[in-house]
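A.B. asks: Several structures are given next for inspection.
Each value in this text was obtained by applying a stated rule to the coordinates, not by laboratory testing. Everything numeric here is computed off the predicted structure, so don't read it as measured data. Cβ atoms are built from the backbone, for glycine too; each structure is taken alone.
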Structure 1
């Protein structure tokens with residue numbers, strides 16, 4: 001992987017400030033060990049993928065695949081959002097989207113477009129894959145939660161089948177905002193706390209279609225759990241708990257992979273049970289550590305998983321929150 005360090009850090013999106021290392025709260029249940037089903041789930045690290053030198057800058061964003069099988073990754077460095085070919089070759093970048101915290105690809109009239117939670121600019125923006133920006137959303141001041149636009153610090157976006165947009169203000173109010181198909185604010189829900197339907201850093205969002213009517217799956221990071229809401233913002237329940245600070249998720253059939261900031265990716269079944277883990281880091285000093293140098297990386301061990309994605313073959317891709325920039329591929333056996 002890349003060993004180059006970058007001097008290009010965005011002051012408005014300092015990863016060191018955004019991802020503080022926290023001690024384990026004894027009030028939370030310990031993660032369940034992998035079940036017996038883990039024997040059938042294996043991914044092998046691919047140290048040769050994306051091995052060509054590239055100064056990514058800090059990786060602190062999201063991962064998403066387009067129809068051509070290219071992997072788009074968010075960074076805080078000079079290239080902004082970058083794209084890799086299936087073989088790991090660097091093929092494109094959108095510098096204007098540096099400081100992006102989450103990415104989502106969707107189809108508009110046959111054209112793939114990016115929806116981006118750009119933390120560094122306190123906005124959500126839609127862009128073409130050539131970088132052309134089409135529209136943006138700032139702080140929803142009408143909800144009454146913000147004294148000024150820069151209080152809005154979006155960390156995730158999700159798009160419902162009917163066109164409604166959900167935006168998590170993970171590093172601000174801990175609210176989740178809902179918009180209609182014309183980007184008009186409808187409501188805000190969740191909010192700070194540890195109780196039912198509350199969040200402490202709603203870091204990641206996804207639309208979960210495994211249970212009939214679509215649900216919103218929320219990575220409630222600092223409460224170490226995943227929550228389900230319906231698409232009208234009503235709390236449905238806790239899907240999984242006792243996790244290692246879940247950041248984002250990716251689906252593989254009925255299973256879901258969780259990027260856990262404290263040094264692993266966990267694969268859960270429909271019941272929220274851990275089936276398998278990838279890259280489990282036994283070194284507490286490396287877990288959730290932005291400063292781990294490339295010389296200390298191991299290809300089979302992760303340090304601070306921040307984003308996760310599956311390609312069409314079920315291969316697993318992980319972006320660490322890391323100063324030097326780290327995106328890893330694990331081939332499914």
Structure 2
């Protein structure tokens with residue numbers, strides 16, 4: 001219900017269309033600054049059919065009377081009106097915040113987000129679908145995935161899920177479902193805290209359902225306009241139910257949570273996201289769960305992407321006699337926003 005209400009939220013202010021951007025070669029644009037991401041300033045004028053992506057390093061001057069959320073390389077997030085102008089040592093970036101003006105070098109700015117836009121306009125995410133069929137063994141594979149995220153000045157919210165179905169003649173059908181929700185809070189420049197809730201169903205591992213609740217502290221090791229590396233540590237509690245389990249009471253498991261998250265953007269169209277988590281058990285010493293997923297996305301046309309995903313879930317000692325590993329690869333075509 002909360003998500004539904006947020007999605008219906010309307011803008012509090014109308015976004016102006018008189019932002020000015022001047023490039024180093026003298027080109028001048030007047031219109032709307034959509035944001036800055038992966039070293040590209042996204043800009044839209046009334047006479048443009050689509051938004052253009054401008055090289056941030058080649059922007060000489062910038063002016064706007066609107067309020068933006070600016071993320072710096074050191075992890076700080078500042079809210080205010082933005083301006084960029086030539087300085088003695090290159091371009092200087094100014095943020096007119098409520099607590100006073102902030103002056104920094106433009107290479108230190110790694111992200112700019114609109115603030116006046118409605119909640120829907122501040123969301124980022126993707127939807128993708130993949131399908132394959134082989135007549136030789138009547139094999140069918142279908143995969144669907146979607147995620148959406150909101151990133152504010154201090155808070156962030158992420159929701160994501162995947163569904164996969166495999167069918168083949170003379171064998172049992174298999175399916176796999178995942179869901180993850182995460183709320184994060186920026187504590188300092190380098191540190192953040194987050195609460196996580198996940199669901200997993202996997203017939204490959206005879207797992208009817210695993211629901212996990214946890215929280216962690218994260219430390220940003222690397223953060224640039226194109227690359228981010230995060231190390232995290234915390235604790236989680238899992239509630240498990242297996243299809244082969246004879247006891248009517250599902251298994252419960254308290255765990256330590258350790259992990260690394262890596263993201264990078266290369267060559268203007270290549271996006272790589274990878275996450276690896278380890279869950280040493282406190283309830284059953286010696287048992288360790290490993291969860292990893294990696295995604296390589298290539299944009300081929302106006303936010304439409306081809307994706308290659310690799311996932312693995314490993315359990316060194318399941319509470320019942322069941323397969324320890326669930327490893328898979330999927331390819332899909334999707335759209336990001």
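A.B. asks: Here distance in nm of label points 7 Å out along Cα→Cβ at positions 44 and 108 has been calculated and equals 3.1, so which of 1, 2 was it run on?
C.D. replies: Only one of 1, 2 returns 3.1 for distance in nm of label points 7 Å out along Cα→Cβ at positions 44 and 108, namely 2.
A.B. asks: Can you say which of 1, 2 returns 5, 22, 29, 23, 13, 7, 2, 0 when P(r) over Cα pairs in 10 Å bins from 0, in percent is computed?
C.D. replies: This value belongs to structure 2.
A.B. asks: Of the structures labelled 1, 2, which one yields 10 when relative contact order in percent (Cα under 8 Å, 6 or more apart) is computed from its coordinates?
C.D. replies: Here the read-out was taken from 2.
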